[in-house]
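A.B. asks: Just below sit the structures, each encoded as structure tokens.
Where a number appears in this text, it was derived from the coordinates with a stated rule and is not lab data. All values reported here derive from a predicted model rather than from experimental measurement. Cβ atoms are built from the backbone, for glycine too; each structure is taken alone.
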Structure 1
Amino acid sequence: MDHESAIPQSDPFSLFEIWFGEAKASEPNDPNAMALATATPSGRPSVRMVLLKERGRELGENGGFVFYTNAESRKGEEIRANMHASLLFHWKSLRRQIRIEGPLEQVSEGRADAYFHSRPLDSQIGSAASDQSRTLADRQIYVDRVEALRERYEGQDAIPRPPHWTGFLLTPERFEFWMDRPNRLHDRRHFTRDENGGWDNTLLYP
């Protein structure tokens, strides 16, 4: 294996930024798409794709990754009951993956408001009209709710953020960076947060 091209021993946030920047240049769409895995208190898992919206060392006490959702959805209910999750980025064009695990906390009302109102008005309306994950008898019911809200807020640039629509910050305790290699001789580097807030890291067998 070419030592110089192996996954470096680096701060995981810095390494994430390098890989994310390369993904933004190479992925055809949604380089910020990530699988979000949650579980019930009894351990029943579920996973879905969401979009990373904020990231960095300055988020929270130890940095993190933020996504937004309807907190009354299935994932929202699972998060409320078990405030831990796992993220997975898979960039097929680069043949790379990053896994991130850690506890969750809800973002502030101000941060949720700011992000909600940064979205296009139609996206705000679509979110406000949706009872996400609930049974929908007919799609027209949802369409009618969207149209009713559009008429109600016609001429405005923003609508009130629904109180159940919010964001969650995942504070990493573990990172794993995975790089494809021929003959399945893949590179894997694993970071775990130490008791002083730094990072221990090691290679893993593929």
Structure 2
Amino acid sequence: MKSIDIKGIFRKDLGKKATKALRKENIVPCVIYGAAKNDKGETSVTHFQVPAGNLRKLIYTPEIFVVNLEIDGVVKNAILQEVQFHPLHEQILHIDFLEIDEAKPIVMNVPVVLQGLAPGVLSGGKLHHQMRKLKVRALYTAIPEFLTVDISKLKLGKSIKVGDLKFDNLELLNPKDAVVCSVKTTRSAVEDSNAATETDATEAEPANAE
């Protein structure tokens, strides 16, 4: 995966009034959950803030990143876990990060890239890309920037499901019967097929004897 550097400032005042004031200044309240738990089995939580403009390359993109998150001089590797937006516009209200433990797998949604030319498309069908991302579990070092799905054998009326796919060192968490992509029949494909059938039938008719 690619990496991105983000700097944050530790937050002491966590009240609603302080949070509202930050958002008015276009600053986003954030949280990072620690990779390890304390003696009580509790996950550590650090509250911090980041200017909204510094988050655009991380949020408004289909790409995924390992975040080199620096908070008051302390750097932690993390991934984006959840983003909350205002219900009426695109203002970022809150972001959750998860610190990476290099020895433990993480769960991420990874973009899907279709590769090749489907025979079904050449036959007049239309390619549908139903799942733009797949949820995977793996060590973060094994997670690629995107998952490549070969469609060079995808025929008309056929589909590729999650259960058909396999990637080294990755566990796919989506339902196995979920359709990743398919080639659906179009009217033109049906008409071409009917025309071909009629032609074959005509050619097969015996000539009338005189």
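A.B. asks: helix-only ellipticity at 222 nm (-39500 (n - 2.57) for each DSSP H run of 4 or more, over all residues; to 500) computed as -8500: which structure among 1, 2? The partial results should precede the final answer.
C.D. replies: Values: 1: -8500; 2: -4500.
Matching structure: 1.
A.B. asks: Also, quick follow-up: Computing semi-axes √(5λ) of the Cα gyration tensor in Å gives 52, 20, 13 for which of 1, 2? All intermediate terms of the calculation are to be shown ahead of the outcome.
C.D. replies: Values: 1: 35, 18, 17; 2: 52, 20, 13.
Label of the source structure: 2.
A.B. asks: To continue, here is another question. Name the one structure among 1, 2 that mean count of other Cβ atoms within 10 Å over residues 117-124 of 17.0 was derived from. Walk me through the numbers on the way to the answer.
C.D. replies: Working: 1: 13.9; 2: 17.0.
Traced to structure 2.
A.B. asks: Same structure again: Taking distance in nm of label points 7 Å out along Cα→Cβ at positions 77 and 141 as the criterion, which structure among 1, 2 has the greatest value? List each step's numbers first, then the result.
C.D. replies: Values: 1: 1.6; 2: 0.7.
Between 1, 2, the highest calculated value is found for 1.
A.B. asks: Here is a follow-up. If FRET efficiency 1/(1 + (r/R0)^6) of positions 85 and 165 (r between Cβ atoms, R0 = 35 Å, to 0.05) is computed to be 0.70, which of 1, 2 is the source?
C.D. replies: On the way: 1: 1.00; 2: 0.70.
The read-out was computed on structure 2.
A.B. asks: Using relative contact order in percent (Cα under 8 Å, 6 or more apart) for the comparison, can you identify which of 1, 2 gives the largest number? Each step should come with its number before you reach the end.
C.D. replies: Values: 1: 22; 2: 17.
By relative contact order in percent (Cα under 8 Å, 6 or more apart), the leading structure of 1, 2 is 1.
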